[in-house]
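Enquirer: Next up, some structures in structure tokens.
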Structure P
Amino acid sequence: MKIIVAIKQVPERDAQVRIDSGGKWIEEADVQFGMNESDAYALEEGLQLKEKHGGEVVVLSAGPERVGTTIREALAKGADRAIHVNADNLHALDALAVARILAEAIKPESPDLVLTGLQSDDIGLGQTGVILAELLGMPHASLILTVEKTDSGLKVKRELEGGWFQNIEMPLPAVLTIQSGGNKLRYATLMGIKRAKTKEVRRVDAPQSAGAPSSLLDGISVPKKQRSTQMIDGDARQAAATLVEKLKFEARIL
């Protein structure tokens with residue numbers, strides 16, 4: 001079974017970011033980057049499927065030269081080879097344009113399964129994987145926690161709202177968007193890091209037909225810190241009841 005896992009390089013969660021002069025993105029010069037969290041879970045799902053059923057895992061990532069470090073991390077964890085799509089200013093593209101870039105790189109591979117993370121930690125649209133399935137003409141399912149290979153295709157477990165789950169069966173080939181927390185992530189071993197240096201990383205250019213950049217945002221800004229004080233009137237019993245109500249419905253911490 002050939003499995004393609006799309007991964008994205010995003011700023012580390014604890015990175016100190018600064019808004020660039022244009023107010024459209026962040027200053028990237030001093031920012032540390034790493035693998036998108038839900039994409040890491042997609043990679044782990046793909047590696048476990050390969051270990052159980054054989055085949056290969058191909059990592060696909062689009063971005064500038066620095067994306068190579070995240071690709072090497074995926075190879076060190078056990079991916080067999082990688083495809084790096086050269087694309088600058090990926091944040092300026094909408095989900096459709098990004099999905100077109102990924103689809104053009106995937107089509108020649110004719111994979112049995114395509115895995116993506118549910119959403120990216122930086123933009124967080126949660127649309128790229130679903131649009132990708134449409135462009136590839138494959139059935140898809142989202143919010144996936146577990147994947148099981150069957151004789152007829154796949155059996156997947158989806159996370160729904162309110163603590164509910166859904167188990168569905170679907171044919172192959174297919175596209176799945178993976179939710180974080182469905183499995184335990186592995187670390188790259190020293191041997192894996194050494195082997196990653198010899199694994200194939202094929203570089204391709206992003207197609208010109210991906211579309212013009214389109215953004216849903218006018219700009220980005222740092223959240224403003226706000227403080228306020230409320231005096232609660234009444235006796236102790238009334239004040240306690242009012243405080244509990246505010247903690248429940250306004251602060252939402254109870």
Structure Q
Amino acid sequence: MLVHPTLEKLHALKFLGMANAFEEQMKMPEAANLSFEERLGFLVDREMTDRDNRRLKNRLKSAKLRESASVEDIDYRHPRGLDKALMLKLCDCSWVRDHRNVFFTGPTGVGKTYLACALGQKACREGYSTLYVRMPRLLNDLGTGREDGRYAKLLDGLARFDVLVLDEWCLTPLTDEQRRDLFEILEDRHGRRSTILVSQVPIDKWHDAIGHPTLADAILDRVVHNAHKIVLKGESMRKKRGNLT
């Protein structure tokens with residue numbers, strides 16, 4: 001059998017996992033004891049695994065998660081009011097399939113961003129596209145996009161992500177344009193995609209923080225009623241870790 005031409009064709013077809021597995025089989029004497037169907041099955045399995053890993057790597061790169069977090073590494077020992085049963089339920093990503101939202105609120109340092117990124121990473125592993133953004137930077141980018149003609153394209157791009165993590169929600173005062181930007185973002189996602197909001201501001205203060213009663217009603221109506229709400233409390237985990245060093 002002409003091995004090198006076959007390998008070249010596999011690479012040309014971008015069957016990289018299959019090519020690597022084929023090379024490995026050729027170096028394994030015991031592979032000769034396998035049937036054709038068994039050897040082919042191993043090659044196909046390797047190709048699928050390789051493609052799945054590449055797609056996951058691309059999703060994680062595109063997500064731009066601020067924290068290198070995973071649901072398996074969540075600390076449930078720190079006294080911060082974290083509902084373990086709810087978090088374990090969220091880990092199955094049914095909330096993404098059902099187009100529901102998740103809120104993390106609480107004081108600085110209690111791990112809100114980490115938890116949000118852990119859910120985002122799990123969503124990536126389950127095949128969902130995810131994006132993490134800080135709200136001040138996002139609103140600034142949309143303002144720039146309005147001036148240079150990229151505004152509609154930026155909104156369309158945000159609407160395509162299965163999970164959008166908005167950190168620092170309601171942290172700074174909003175202009176009228178920024179309030180309308182938020183409405184457009186959440187209107188595009190309502191009932192179609194999932195959004196994670198991370199904020200130091202309590203949920204019952206969001207309406208005032210948004211600043212315009214009519215737009216605040218419209219914005220919150222699109223995110224609050226179908227959301228899992230996780231309210232954290234307690235001392236900063238960063239302070240705790242600092243005391244251990």
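Enquirer: Starting from the value 3.3: which structure in P, Q was distance in nm of label points 7 Å out along Cα→Cβ at positions 114 and 162 calculated from?
Expert: Details: P: 3.3; Q: 2.6.
Value 3.3 for distance in nm of label points 7 Å out along Cα→Cβ at positions 114 and 162 corresponds to P out of P, Q.
Enquirer: In addition: Assign the value -0.28, -0.39, -0.83, -1.52, calculated as log10 I(q)/I(0) by the Debye sum over Cα atoms at q = 0.12, 0.14, 0.20, 0.28 Å⁻¹, for residues 130-201 alone, to the correct structure from P, Q.
Expert: Source structure: Q.
Enquirer: By the measure Kirkwood radius over Cα pairs in Å, tell me the structure among P, Q with the highest figure. Before the final figure, lay out each step's value.
Expert: Values: P: 20.2; Q: 20.7.
Checked P, Q; max of Kirkwood radius over Cα pairs in Å sits with Q.
Enquirer: Quick check: -16500 is what I get for helix-only ellipticity at 222 nm (-39500 (n - 2.57) for each DSSP H run of 4 or more, over all residues; to 500), calculated from one of P, Q. Which structure matches?
Expert: Values: P: -8500; Q: -16500.
Clearly, the read-out refers to Q.
Enquirer: Please state which of the structures P, Q yields 0.10 when FRET efficiency 1/(1 + (r/R0)^6) of positions 34 and 122 (r between Cβ atoms, R0 = 25 Å, to 0.05) is computed from it. Provide the component values of the computation, followed by the final result.
Expert: Working: P: 1.00; Q: 0.10.
Label of the originating structure: Q.
Enquirer: Comparing structures P, Q by FRET efficiency 1/(1 + (r/R0)^6) of positions 74 and 146 (r between Cβ atoms, R0 = 30 Å, to 0.05), which one has the largest value? Each step should come with its number before you reach the end.
Expert: Working: P: 0.90; Q: 0.20.
Greatest value across P, Q: structure P.
Read-outs throughout are calculated quantities, based only on the coordinates presented, and are distinct from any laboratory measurement. Every value quoted in this text rests on a predicted model; they were computed, and no experiment measured them. Cβ atoms are built from the backbone, for glycine too; each structure is taken alone.
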